Structure P
């Protein structure tokens, strides 16, 4: 009871409708407001942003402060780090290039390796790693591949240990641990390799291709790999796992496709709208992006991909079946530099939900996922 009294007491102080357009749908406003307030109270984070798209309506809600003690409430233009949600932007680029015929999803990774690099074949049973294997975490690669030759000093850049050159050298010397397509093992390193392969396939840096194919056409002006001075002034301050302000070290080039993006709720609304659109423009790429390419059934291991709630992998997405009034969902979580994020799409219901929390606390993530799934059930309508 005390919890709910606090909930009601702070509701008018903590909630603001700050989206690109305020929702006209009463059910959407009330359900999203209750979810956002509860999540913020549970998180212990300085700030939280919730963005929801349902049909033609959308809503962005901000809670708390952009930085501890700032007194400034987050809004639709507050900048956050997306963490691993960047992976589904990378796979949007993959889908776009495939739809244009510039590459094939089943192309072997070796086709895009640097000159002189031969990918090892230990334990693969003759099966080459494909771009699709990387995009579905089925390449048999470790989660991380830090370069042991780099040891950051106190206060040094923690991301400097991740280098594309080392990724390729390691792969050439070791190869995947299992035949590709037999195990699903979440791998940031695999997405680093995928991003570099996309750059080589497109003949341009990864960030340039992403802007040309994804962020530029959708006018996602704040979805970037590097912040301008003006954008940096809008970056929220996130807390590290010890409750201290994170120093916000920039992602290394090896992390661009796996977790390098910044964005805003305003941009995420535009991006979710594109994914939920039913117009012919972009339909080929969306169809590729939303398909379930790797069923969990029959895999010999499922590590880091919500094995108990999901039934397969899309291009970067974890695909969950419809159950207990929760619609079929594509979901992706992230955590980096003081931020935890989660996004789900229900293309069948034209529903999308994005949450960004300015605190890294992995123990709270199950609560975020449950709350978002419950909100999806509330907003999805009938079975």
Structure Q
């Protein structure tokens, strides 16, 4: 890319930052807008709770199926094109889901969710690569704030679902609106994406994506393990925290919802404010501090009997879980020549937490109770704490090396 003067360069970076934030927020909105109304989907399709779980597995299964090839695809086509193609694919998948809901037929909904998961995961990797590139060019921490935009998108999507339910808007109509909004918005946003600078290796020629070799890199695999533990910590709260308050601590559903709200609010605050912490004490120290916070929060939720302390624990859990995933993505993208492949590998490893986590805790809870089942999250966090050194920046990367 031709070197820009300081003023135009700053404006281009600001536009790219805002466009990438829009990609994160819309991804979160599409994810949450229909999930907030899963009871309506269950009733419309006449599913049991177990069958609904299998339907939801189509979404995460599609994501895990596509993630291993997402890195090479982003490397070849560029983040902007993959985000755009991903948004169109998500739109088509949601339209198939809407067709299944409209006809009360399960198989179009299942196929639609597989397609949605596949395209959303490619969109996810591409926007993380784009965000890491803008972060590198600006010389300031950005990815935690972009992931906060995703969290805001999920809040907006959930609120839209709640409002639609309250107004009696059919779920089919809501899904169609989301299906049209995704490609329409991204068609405009990706115009402000910056082309990722091509990096040449000694001897000339275009660098390859890294392919299968990336799966053999110890640092990349350790970053994947770290990101998986934090994703598991985050996902476990999303799926089970409200139930832990209701079934484990025998509170009302209102307090269960309040505990979940405390967690997601703390997650968003942690991601919005985490950049300053990362720049002040470095990635490794910041993740060690947040892992300790998450351990403290989980301990309060699982071991104390006071509802007040449980809610405090939910806040600490959210703060502690907030930075692991975005920092893992940032660390994977330290080398721009291998960013797409490494982000794809780390995402592939991390997303298994969302695929395997819910049933694992559910099986344990069936036999030991929900509070005892959450001890497995404590174990995962300890593993994450032990491998935080993997996110230390590469010698050739700019920024803090602690």
Structure R
């Protein structure tokens, strides 16, 4: 006897709809003397994890930091000894070069992976990254790709890292002459900002991080931009309290955007927080990274603000306020690389190749953030290169 069964073929099977909601929690702390034995903050952050203790960790440290904080290694050793019931270092701290050198050499990723393997760290262990934004980016990428993710504790030590790159969810390294070509979206376990590290920054690094504050103020908070304008002299003169206020508000605005934009991992083509960054990323590469990231961002802000003015989006008065504020902060707003080969789009030295690279990095259509007024950004999907050339010409005299 044959029983009739209606056969289903693959082409008429209904899709299985899957939704995986994921919530990330991490705190950004502000302190001084993070590694003093009488400051329990780091130990408290780790102890809040109710899994087994003590936690195993490795530390990766920016070599530039050790030039100015020679006792840091001894402090770290004393700290982990004092709080050994909570946190233990399974290996001597790894010293890596600061700046883009950390992101341009993939060998550092391999070395960190080898140490993670040799020490036997697991996904409930920690990688402690101490340094500037580039070092945090590189170490974060290494931590995110070992065991598909080891907990990352970030200790940003520059203005730019404390108010911007160190508080977000991105990690990455450079490849194929492109900024952050390889990377991950992986939130840190926690961020610990120690203001004491800022006291030894040179003037370039002190100033460079202010560019990211100007950026987020221009697209999100006009009153914050007024604060920066009103306190420009104090910032230039390295007033610590003013810088702390600026860092806190800048970090707050960045975190609010990441949590509230609806696209924390940039699945779409919009990336408002990268106002001015298509220029910055290309200029860094064109100048062989002689420009600090923040210095390149300042130029990108100036260029995109000038374009916004020429395109009729931004008033002349507000454009002038932006440019004069950036120059008063000490930024140079023109470098020769802006104009070289800017009529030859196929030339690798052409700045406008950065538009294509920026679109590729985001995916989808070209989406740039411009300004329609201070505190209010507007997205556009096409640009007039002749206006950008005019904008470059205007910056020559700034």
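Throughout, read-outs are computed from the coordinates displayed, never taken from laboratory work. Just so it is clear, the model here is predicted, and its values are computed rather than measured. Cβ atoms are built from the backbone, for glycine too; each structure is taken alone.
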> To which of P, Q, R does the computed value 34, 23, 19 (semi-axes √(5λ) of the Cα gyration tensor in Å) belong?
Replying inline: P
> One of P, Q, R was used to calculate Rg and Dmax of the Cα atoms in Å, for residues 155-322 alone, giving 15.7, 44; which?
Replying inline: R
>> Once mean count of other Cβ atoms within 10 Å over residues 339-346 is calculated for all of P, Q, R, which comes out largest?
In response: Q
>> Quick check on the output: -13000 is helix-only ellipticity at 222 nm (-39500 (n - 2.57) for each DSSP H run of 4 or more, over all residues; to 500), derived from one of P, Q, R. Which one produced it?
In response: R
